[in-house]
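In the part that follows, the structures are each spelled out as structure tokens.
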Structure I
Amino acid sequence: MSTPTRPSQFPTATNPWDRAAAGYLTEWVPRFVPYHRNLISELALGENQKVLVVGAGPGSEALIAARQVGPRGRVRATDASEQMVALCSDQAKRAGLDGVIESAAGDVADTVGGPWDAVVSAFGLWQIADDARVAVVRGWGEALAPGGKVGVLTWGPTDTTGPFELLSASLREIVPSFRQTNRQRLAAREPMEQLFRDAGLSMVRLTVVRHPHHFSTAEQFVASLRDACTWRSVWDELGNETLNRVAASFYDKVGGPEAPLNFDPAATLAIAARPGEEVVLSTRTIVG
């Protein structure tokens with residue numbers, strides 16, 4: 001992946017994800033790339049195929065997919081954040097893949113340009129509203145070419161001792177009225193299988209992958225979440241004073257603000273296809 005930059009031509013930030021985009025690219029994308037590689041590898045994409053990447057962010061999974069489908073393939077990477085779209089476009093150009101990757105503004109339900117050999121969503125399912133998720137996934141299935149696949153990553157299964165969960169626990173303690181989205185609710189076979197079934201698809205693979213994360217201090221971890229991830233919107237809503245109290249509670253749980261954090265968060269990788277269709281998947285064993 002090319003070196004992250006923040007070109008001056010990027011659009012003005014207008015929402016939390018826009019404001020977090022550049023930091024997300026430098027702080028979190030390098031940590032997420034191994035998970036993205038697992039997903040694209042498992043999908044066993046072929047040369048000349050067409051891939052839709054929804055909620056693509058800065059586009060690391062789109063870059064990996066583009067290398068798989070080759071110069072005559074096509075990858076359409078969409079995101080609702082204009083800043084993320086600009087980052088993705090810049091990364092594709094710097095990697096010499098702008099002839100394969102089309103980066104465009106669009107929400108997760110946008111399947112324009114199909115049929116697709118694969119529809120990819122890395123860590124986006126939990127951000128779709130509960131009452132819209134089945135319809136969105138059904139739309140992905142309907143946009144597939146024969147033998148096409150839907151591939152998703154979602155965080156979990158839950159590790160109650162992990163830094164993400166401990167910080168969320170501190171938030172519940174300090175602001176019990178604040179409603180947190182459960183990003184790990186689909187990280188089990190039964191709910192994931194049910195989601196695909198309700199959307200008219202059949203799950204053909206589910207596995208759990210883990211990769212190491214390291215932060216030199218707990219304070220660095222909190223700053224990364226505050227400035228470069230979905231916690232940016234929580235900070236915007238609750239303000240520094242409240243969130244500093246949350247951070248202080250979190251530091252108590254992990255041994256202080258200077259404590260180093262080493263952990264390997266789990267992600268559930270799932271692939272689905274239309275019922276009865278024969279699909280090609282990787283036979284390579286994933287070692288998490």
Structure II
Amino acid sequence: MNPTLLSDITTRLASISDTSALDASVLLAQVVHKPRTWVMSHPELTLSNEQQKQLEDSLERLEAGESFPYVLGHWEFFGLEFDITPDVLIPRPETELLVEKAIAWLQGSPVRRTVADVGTGSGIIAITIAKNVPDVRILATDISEEALEVARRNAQKLDVAKHIEFVQCDILPQHPNSLPTEGHFDLICANLPYIPTETLRSLPVFGHEPTIALDGGADGLDLFRKLMKIAPEWLAPNGMILLEIEATLGIKALDLAYDMFNQAAIHLHQDLAGHDRLLEVQL
């Protein structure tokens with residue numbers, strides 16, 4: 001490898017990334033189909049014309065404002081590598097709290113094995129649960145057929161497709177009995193769009209990730225109201241709901257849950273940064 005290649009890429013990314021050196025090495029590893037550690041230990045590496053073109057195309061996409069994970073086409077979540085496209089959100093570590101709670105709750109009972117993942121996106125929640133609870137049955141829904149295509153590919157890639165039924169709909173199908181498989185669920189979990197509309201417009205993510213997966217309406221809770229309204233008819237006895245929330249909406253989400261459920265155990269959990277992140281409702 002030309003000794004200046006990695007430094008040249010790093011310099012080129014410096015104005016658009018706070019981790020330019022790391023991004024440069026990851027990008028180069030992607031181009032040559034080798035682990036990043038291998039790239040770092042082989043300074044004699046040279047690029048073919050095709051590899052040089054791929055690198056240049058990727059750099060131009062980054063310089064045009066496209067997010068690094070979209071350029072790579074994949075991103076890690078919970079130790080698994082998921083394919084992603086601009087049709088789905090980039091997986092974020094905050095969502096691991098929901099997944100951890102879901103897995104622990106399901107593993108704690110030998111009879112709780114049915115799950116609905118509402119707004120599945122790239123499928124990270126449903127697929128990660130399926131990888132850790134082998135006999136689970138999951139309905140994964142999304143309003144976007146493009147997102148569902150990504151999720152289906154990930155389920156095939158990670159060998160859990162037989163455990164997950166993907167359905168295009170708004171929140172959940174019209175009625176539990178409309179499903180050809182299990183109609184009630186022990187657990188309903190969701191990472192719904194939760195950013196208030198006006199807040200979203202001021203964030204760097206606006207215009208770079210799918211707005212339909214981010215915009216939660218005027219107060220960020222529009223879809224939470226829709227889901228909470230219909231959730232009781234979908235839940236099995238003593239079922240649970242886990243909802244990821246925006247960090248500033250903790251109290252509002254808690255109040256909404258108390259308004260919607262008269263007899264339920266309701267808890268608000270914080271993420272590792274101490275921010276309100278997960279609403280738990282157990283009927």
Structure III
Amino acid sequence: MKNNRFVLMVLTPIIVLFMTFMILPIGGAFVISLFDYNPVRSQNPFIGFANFTKLLNDRIFVKSLTNTLTFVFVTVALNIAITLTLAFLITMLRSNKLRSLFRVLFFMPCIAPLVASATVWRGLYAVDYGLINNILRGVFHVPAINWIGTPAFVLPAIVIFTLWADMGYNIILFSAGMDGIPTDFYEAAELDGAGHIKRFFTITLPLMGRTFSFVLAMTLISHFQMFAQFQVLATKGGPNQSANVLTYYIYKTAFQSRDMGYASAISVVLFLLIMVFTAIQQRINRVDWGY
């Protein structure tokens with residue numbers, strides 16, 4: 001009984017914070033989505049599910065949803081593949097100082113504020129003076145590309161920036177997971193003549209199940225909610241709305257158009273997307289073993 005009271009006492013502040021900053025805002029967003037709500041109006045009539053019905057005929061919403069899904073799937077897939085490979089290469093280094101050095105180098109972009117980093121990359125993408133176009137012209141003799149002004153290039157440009165800015169977290173997590181694998185497995189495989197690649201696919205990857213599931217879930221959730229780089233690199237949703245995503249559309253609808261009801265409906269859809277994809281990912285990558 002005393003143990004139960006202690007556990008309840010310890011968990012109460014966390015539960016209160018979770019209810020205050022997670023459950024209540026989600027519930028509030030759903031309630032507001034049922035109204036034609038504008039904070040500067042005195043009358044905000046109840047309209048039921050009209051905002052959700054409106055989404056089906058909203059061309060910009062459909063484009064934003066498509067862009068969001070494309071961005072998330074491409075970026076998450078590349079992020080996981082690149083960070084898993086880099087983490088494996090780092091753990092292969094025999095020197096602890098070298099391993100620490102590379103982890104720090106890859107993690108450094110994560111420390112910088114995302115808005116500041118995106119502003120710097122906006123300069124790198126510039127047509128006339130940007131470093132990337134100068135390299136393309138000087139080294140590869142390729143004409144300058146208007147990275148953030150061309151519909152076909154603006155989303156790939158944001159994907160590249162996001163990979164640079166966000167890879168450090170997953171490299172650290174994957175490295176920690178690999179360091180936690182008992183060395184007995186690798187020693188036995190080495191005695192059997194297994195090389196680095198074979199050991200990666202037969203030992204490292206299977207035994208990284210829990211770490212992989214956690215990293216994939218966190219990366220999915222964070223990438224669905226990314227906003228700063230779209231605000232900086234794709235002003236007003238990019239050319240022809242080619243880089244407009246749900247987070248930016250929510251911001252624009254809520255704070256520029258002041259249509260809080262419709263913005264809340266979009267945010268509810270985004271919440272359901274995150275919940276569904278996370279649940280599917282957790283179901284597929286469920287791990288019921290240990291070592």
0.30 is what came out when FRET efficiency 1/(1 + (r/R0)^6) of positions 44 and 76 (r between Cβ atoms, R0 = 25 Å, to 0.05) was calculated for one structure; which of I, II, III is it? II
Test item: P(r) over Cα pairs in 10 Å bins from 0, in percent, for residues 36-83 alone calculated as 21, 27, 25, 17, 9, 1, pick one of I, II, III: III
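Looking just at relative contact order in percent (Cα under 8 Å, 6 or more apart), which of the labels I, II, III belongs to the structure with the highest value? Could the numbers behind the result be given before it?
Working: I: 22; II: 13; III: 29.
Going through I, II, III one by one, relative contact order in percent (Cα under 8 Å, 6 or more apart) peaks for structure III.
log10 I(q)/I(0) by the Debye sum over Cα atoms at q = 0.10, 0.14, 0.16 Å⁻¹ was computed and gave -0.58, -1.01, -1.22; which structure, I, II, III, did it come from?
Answer for the origin of the read-out: II.
Each value in this text was obtained by applying a stated rule to the coordinates, not by laboratory testing. Computed from a prediction, not measured in an experiment: that's the story for all the values here. Cβ atoms are built from the backbone, for glycine too; each structure is taken alone.
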